[in-house]
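Please treat every number below as a calculation from the coordinates, not as lab data. Only a predicted model underlies this, so the values are computations on that prediction, with no experimental measurement involved. Cβ atoms are built from the backbone, for glycine too; each structure is taken alone.
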Structure P
Amino acid sequence: MTDRNAERWYLDIMSPNTKGEKFAWLDPTSIYINGDAFTQLLDDLTAELEGVECDVVAGLDAMGFVLGAALATRIGVGFLPIRKAGKLCVDTDAVSFTNYSGRTQDMEMRTPAFASGTRVLLVDQWVETGGTMDGAIRLVERQHGIVAGIATIAMEDNERTAGYRASFPVITAVQPGTDRQEQCNRQTLDSFASYKPEMAFPRRS
């Protein structure tokens, strides 16, 4: 049973991979299913975003759309989707990147999306290798936008993500330097041992 009075308890209802190596090791979407968990996650992220000035939130395809749109609504700015290639029906700029699985993909952003100097908060639900985020940064900077910061549930520690932390405000639900961060770095959470899908079920009225 998850202790809902514990600090950042909602991180313990994230799901392990049950489908094999071609999938990500972690599924944070169970947080979104549970209203209490999703609300607390947004409370924590928006509190840490205080002082980070942005004009728009950009969410990375696909699950960054969920967290990004929710954060944009919370802080009162618009939302910009950064999509996988071939999805937008308007003029776009595109970049290639290598994702967490080692595959090369293309991502696109509408052009023009904003005026020069616009401050953009980049949001994805989870950053492993940082390749997808690198593509998003390049798209924003190509249009002379300013990366105001990065927000995510979990960001693993590696050379590229260390560069992000050195260059931008980085807000994560999994706090750097904590035991949970170490668990993310080794790609297994202690909570997986007791995880049950029912832990994330919405409350029934």
Structure Q
Amino acid sequence: MNRSKPEGYLSTPSSGKGAGILVLHAWWGLSEPIKDVCNKLSEQGFVAFAPDLYDGKLAATIEEAEILSDQLDAQQAMSMIRRSADFLSNHDFVDGSRLGVIGFSLGAYFALNLSADDFERVKAVVIFYGTGSADFNKSKAAYLGHFAETDPYEPAEYVDDLENELSSSGLEVTFHRYEGTGHWFFESDRPEAYNAGVTQLAWDRTLSFLMNNLRG
């Protein structure tokens, strides 16, 4: 039986059951590109859920996003993300105990923390242009990262530090750095940053990674 659904966007596969994947949005909120990621995942046979950490609010500008992210209570957000993981694990369409998580920018920070805390369930973590630090010693996940060449929000040393931290914990980690890109290169509603070619490459790599780590 399914537990009550947290606020967010759910997309289920037409083919039946599949592995569960949490999709954690950037500081803009639960935008259309994030919902599109969920839909594309379900087309590939996954059950995807994106919790709405902003309770329906959306930011159109950087200034608005800064306000929303500053107002976000990190502990409450993590509590909601954990409830979302429980919701997915108990969903009728979710097959098996393995969960994946994809985090964009702000969401990457929470994805990393979830993988450290919920180490028995989270087996695959994909992060887009976002970093963070946690105690990864108990993690059992594999990690895939997509990062921009020029990114004032996530400088190269942050990315290198996280890569080294994961590797030193004995975890499987693959980070890609894409030339000619900046922050939010994957999000089609950010025309100043969106890069269609890199987005397709990153998506192909993401699907391959998820299928390798969440199926079988």
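Brief remarks on what is shown
- Distance in nm of label points 7 Å out along Cα→Cβ at positions 53 and 141 from the coordinates reads 1.2; which among P, Q: Q
- Structure responsible for -8500, with helix-only ellipticity at 222 nm (-39500 (n - 2.57) for each DSSP H run of 4 or more, over all residues; to 500) calculated and labels P, Q on offer: P
- Structure from which 8, 35, 37, 17, 3 was derived, P(r) over Cα pairs in 10 Å bins from 0, in percent, options P, Q: P
- Computed 37 for percent of Cα pairs over 19 Å apart, for residues 101-180 alone - originating structure among P, Q: P
- Structure from which 3.3 was derived, distance in nm of label points 7 Å out along Cα→Cβ at positions 45 and 77, options P, Q: Q
- Structure responsible for 18, with relative contact order in percent (Cα under 8 Å, 6 or more apart) calculated and labels P, Q on offer: Q
- Each of P, Q could give distance in nm of label points 7 Å out along Cα→Cβ at positions 13 and 157, but the derived value 2.9 comes from P.
- When mean count of other Cβ atoms within 10 Å over residues 29-36 is computed for each of P, Q, the largest belongs to: Q
- Taking distance in nm of label points 7 Å out along Cα→Cβ at positions 133 and 189 as the criterion, the top-ranked structure out of P, Q is Q, with the highest value.
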